[in-house]
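Taken together, the values in this text are just the output of simple stated rules run on the coordinates, not laboratory data. A quick note: this is a predicted structure, and the numbers were derived from the prediction, not measured. Cβ atoms are built from the backbone, for glycine too; each structure is taken alone.
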Structure P
Amino acid sequence: MNIHLTTSILLILVNSIKTDLDVISSSAKYEEEILLWLNASVEYILNFPESKELDPYRVKAWSIDATHNLPVLLVVRQAKAVTSWTVPELIETTKTKRALFFSNTSRLMCHDSMYDIVNLNPDFSIEPLVISQSFILAVSTSSPTNVSVNLKLEKEKEFYVKRDVKYELTVSPSRSKYVYFKFDNSSSDTVVIEVDSDDDVCLTVSVQDSRCPVMDSNRDIKYEGVYQTVNRKGALTISKHHYSSGFFLVFVAKPDNYECSQESNVIPLTRMSSILENNITTILTFSIKNSITLREYGLASVGVIVILTLFGILVSAIIMVFNRFGTISKREKEKAEIKDFIEPITDEEINKIILSKDLTVDTFAKYPQRIKQRSFNYLSHTSSIALFYSIPVIQLVVTYQRVVNMTGNQDLCYYNFLCAHPAFGFSDFNHIFSNVGYIIIGLFFIIAVIDRQHIIKITKEKGIPVHYGLFYAMGVALIIEGILSACYHICPSQSNYQFDTSFMYIMAVLIMVKLYQNRHPDINATAYTTFSVIGVAIFIAMIGILDGTLFIWIFFIVAYSILIVLLSFKIYYVNYVINGMKQFYKSYKEIGFAMETFSPLRKGRFFPILLTNLANFSMLGFGLYMYFYNITDFGTFLLGLLLGNTVIHISFYTLMKLIHKERICIESIIFGALGLGFWIASGIFFLDAATLWTVTPAESRQWNQGCIFMNFFDKHDVWHLLSAKALYFTFLYLMYLDDDLCGKPQRNIPVF
């Protein structure tokens, strides 16, 4: 507003010092095209009569011979505002020293009586209001030669828009558009604005309060209201509470596609932006629809909690029945007081273990009390890490949300805007709330572990040694995953993706540690070592997300390859790598380079390790391939690598049980089948993504989809709800997997 007034004053001062200036004042008519010829010595003042029209007017101005060095200056004076611009109009691009000039321009004049129309006339009828608007249009130039300019002042049709009607607009960088929408009695608490376009012209779509002036240029559109960039699809969810008097919906085209391209991305890819042509226009469609009511909010939220709670109670009851009347009920109870058999292991015993072809669990289960303590160390570490990790995460994402609320910048967070329901100050409450499944299910899993611990406290001579600390750690990790995933969905973006995945890493590693600990309890990795490795993995993920260059990928692949080779030696030599290498060197000295020297003693242990290594190298190669073709990002690749290894470990353990003719008990079969079913169902919803944070916000919105469950949750919400159950049944499968061995002596249980 101040810029416009200053421009007008400067024009008056400039004109006043021209001694030979000829000011021509004349009357003009609405809806009539006016052709003017002018030069530096001629200025036109066009007086339009007072209008009682409810619709606002648009001033169109175009010229075929005005130049950008000496443009035609236009100043429109209204009762409450002054607007000015030039023909041709200069539009700055994001490229240094590059601007576009548009000879065809137009401006929509905000109605002089807009306040009365908005606040006193809900039906958009003139009576009983007395409204008016008037215009004085000044046209001048500094060109010494004659230039022509065409002018037209016409009513803006379809300015007052209604719900459930599809409208079509033509927009260019020099011809912005805006319309007005007012909530009526039949409007819900929120409405959803859907915008569609068939081309890649970058737009800024803004929702502004219903007061003049309207910020409708590339320079000032981000200074007011809520806005987002759009190229092919966009959506905004607007609350009646924030815009009780209605709002202006503003569309402004960008002179280049920088803000919609990967060049503006936090993680830029190879595609660069391009400057559009001077005559670029885009045709878009938009509609405004009711979202959901407060009652529907309550039904969806309470309904999901009730369903999850009933589900947890039902499965918990089944678990209690299994614990009392199932496979483990047939075991012989051992004495509660069990002490560790403390005896230092000698080199001779180590060599015997290394050279043994058939190892049994009793060899690595001499210290049940220490096993218990080390197992519960996982719980304490998980809880401590969860506490110290979650606090700064919550603080940061809440700050993100406050920034979004204060600035109105909808490009900061990658929401599914077609199914984003605001509540309690959060822009996307449903994606936050749907993580309640992880929390509730995690609590029920901890209850299941408590009940099982009540039945089987500790074992010594028979069965697989119990490791309840690890199971408790899994339950806590599941709960914290729900909390951190909710934090991530407060403002999902490229810079905080690791918040959503960190405890996925932990759960994946805990599962692998648990499976290895079943048969190697005494020599299993400690919690200190395990979480140090996880910490390094999270650090590498952060580096990869912030700077996912080829160097980082190569460095990680080399480091990971070295790690899995070292772990392979550690697993094959059952933790005694140095002694194992000494035995190999001794064999080499005695036999030399012969097949017998390199032939593995435990082929049943060697070949699964070899296959696992091949699978890991294949995943590394596939990840590198996806990097070159911009298919994935580093964080997702690392998560997939860990989850792939988890699947390999579970499959291997189950297969080895069958090979050793161990029975899979009915409880484990039931929970395993349910877990597999829920993983398949949830995976279908997960793969059909509604957002994609590796691209720009505008490109991500092209993936947006509507709600599919209770008119409140989208496919990603359903993924949250189903994957929580999938993890629950996976944990239960692992907990019951070795119940068939509960009465079998440990000296008869093979190690694999």
Structure Q
Amino acid sequence: MAAGLNLQRLVNDRLKLDLSNQGLTSIPEEVFDITDLEILDVSKNKLTSIPEAIGRLQELSSLDADGNMLTRLPQAIGSLQKLTHLYIYMNQLTEVPSGVCSLPNLEVLSVSNNKLSTFPPGMEKLQKLRRLGIYGNQLTKLTEVPSGVCLLPNLEVLSVGKNPIRRLPDDVTRLDRLKTLSVNDCQFDEFPGQVLQLKTLEELYAGQEGGRKFDMVPDEVGNLQHLWDLSLSNNLLKTLPSTLSHLHNLREVLLHSNKFDTFPEVLCELPAMEKLDIRNNNITRLPTALHRADKLKDLDVSGNPLTYPPQDVCKQGTDAIMAFLTQEAEKDGRILRAFNRLSVRASQTQWKPLARSLGLSNRAMDAIKASAPDDVPDQVYQTLVQWREKEGEAATLSALEQHLRDLDFQQLADQLLPEPRTPDRRGQETGAVGSVVGQEKDGLQKSARKYPSVTVDQKFPIIHFDRLDEQSILGRGGFAYVKKARHLDWKQDVAVKCLLTRQIEGSEQDVLYSEARKLKLASNSAHVISLLGVCLDPNFAIVMPYMENGSLAGLLRDVDVPWALRWRMAHEISLGMTFLHCQNPQILHCDLKAENVLLDGDFHVKISDFGLSKWKAESRVVTQTSPEGSTITHAPPEFHSNINLAPNTKFDVYSFGVLLWEIVTRRQPYALAANSALISMAVTMGQRPDLTLIPTDREDVTSVSQLMQTCWSQDPEDRPTFDDCADRLRHVQDRFSREEVRQAIITVEKMKAAASKK
């Protein structure tokens, strides 16, 4: 009966029948005699109905009927208990049979681009549903997402756009596995704030070509830490919130057809941005800071009245634009550094004549005086910046020098002399770090002397020390300290790791510089602390994000963290270490412990403190460049017995085993030991942290305890890889829902607040 049909036996032994795009007005009757059929594709035909006989195909797991002229579906679809995928989009359906909501195994349901005005009740029964598409219908009887959608625990993709939906229900935040959300062309009165609580979102589409347009995006968009695709096209946006800079994973940004008069400079702070579509706005100038988006490969600025870069550059495409901005940024850097040098040497008596000679009005001068009443350098600097903005391309250093000499300010004019440069390995002139040109003469020579490898190494973002307003000391070590500071330009808190002023030469600076290099390479991991930049003067320093929740050690000491959150942290540590061990050259941490695991605002893990970390090629744990060795409580037995043994990945795995013990027990290992020599001897003989402190009444703890003991095996060859650890911990973590993790975070925040009041 099926002899004339093109049946296919797929690789996974599933039986498929493809009748797509054949001009069918009805499905051949013999199809319904193939009772073992599992996949049926009748898409892109001219079908107006599907017969009730479809109910005979009880093995059917996928039905694709999109692109037809269906006006109804048979009730028998509700009997297909093995159906997992149902595609009925691009038809003329006015209703969906209630039986669809009784399909226990349905994972994908696409009914987009039909004529649905209602949706059947009982959607909450679709507990396995992962993808739901109801885009482009006529849900005129509903002002919000259909009832029951917010009760689907496994929903990952939801498309509700192009419907007259006016709001999202508050409990949409219960969709704690949602990764993709499309609300294009809806009728929201304002940006739906509930969306910004969906912290698992990776893709958000909120373009409004035919819907009610947004004129602002709330600051809370910065909470979507996993977002990699953001579409806000066809709105009325003129600005973007500064919190967008928190989205370090954002790769694609679509902003075309808005109302931007100036380029939103927060986009320059997106380290992962690969695609930016900002065409059809009113932008006349791209900021030179955009050159910092060094992963940007697809930039569309067409349809803007751009004068900078010139149109001939823009027509050449992304590479030409980025090369132009990079060159201009270097020129800007030289000008602004000249302004800085001039500002610190100008006197109060010189400021006003200089400002008048540059054409500033009395009102402008009064405003500068009011903003910096006792700060002459800042007054001069603001004057020069305003002059540059007013004069544009005419504001050259040679023009400024002539102004100064006309005023007989000869010594100030001398500050504008060209900056010295040093040849790099290719014989080209560069500045102190990579191709960053223009440290002042004495600063360049001093930096080159203190950091000789800086001049030939990869580029580092340079941060001027005077733009960091110190707030408090976070910690001290043998050769460095970490302080919390406020970046005056970025308006955000950062952590700055500095050399102690009594030790600014030799091995200590080499360790810190090496740490910066490793951080730059490791910054691509979501679970390793990122490098924001480095300072060169007065001493070398590393600038990193400030972690609001401190270290894992501090949290475990102060709070009885719920298990759901403990396991997420353990899993994220294993992911971060997997990333480090996968680098080329491989990065070995060599000091993994709870103190070196930091926690961001949402208690996500950031592995930190690479002061003792090694490229795999290096040969020792305790070296001349490491003033302190690895923490003895976390070092494996082979390194207690042979201090000259080259470190390898098994070193970090052993330390991770001890760290898991810390997470489970909230204790310090070997706390009762009298001295480090006793610890070293005991570990060499096979002793480990006290297992009697580990709970025995929890299956998840037992599972982690087994992994822990494998990690700290006496024989390094018996220890797993971090990839294996990540897999095993993922299974432990998956025993808890995202809602349980969220509640754990709320609990921890409350306990932290209570502890701080004591």
Checklist entry - So helix-only ellipticity at 222 nm (-39500 (n - 2.57) for each DSSP H run of 4 or more, over all residues; to 500), computed for just one structure, reads -15000; which one of P, Q is that? => result P
Checklist entry - Which structure, out of P, Q, was distance in nm of label points 7 Å out along Cα→Cβ at positions 656 and 720 calculated from, if the result is 0.8? => result Q
Checklist entry - So FRET efficiency 1/(1 + (r/R0)^6) of positions 40 and 256 (r between Cβ atoms, R0 = 30 Å, to 0.05), computed for just one structure, reads 0.15; which one of P, Q is that? => result Q
Checklist outcome for this item: Candidates P, Q; distance in nm of label points 7 Å out along Cα→Cβ at positions 192 and 224 computed = 1.1; producing structure is Q
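Cα Rg over 2.2 N^0.38 Å, for residues 208-519 alone computed as 1.12: which structure among P, Q?
That value comes from structure Q.
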Checklist entry - Just checking, which of P, Q has the largest value of distance in nm of label points 7 Å out along Cα→Cβ at positions 24 and 496? => result Q
Item to check | Highest-scoring label, criterion being relative contact order in percent (Cα under 8 Å, 6 or more apart), among P, Q | outcome: P
Checklist outcome for this item: When P, Q are compared on FRET efficiency 1/(1 + (r/R0)^6) of positions 56 and 688 (r between Cβ atoms, R0 = 41 Å, to 0.05), the highest value belongs to P
Checklist entry - For which of P, Q does mean count of other Cβ atoms within 10 Å over residues 536-543, calculated from the coordinates, equal 16.9? => result P
Checklist outcome for this item: The value 53, 40, 23 for semi-axes √(5λ) of the Cα gyration tensor in Å, derived from one of P, Q, belongs to structure Q
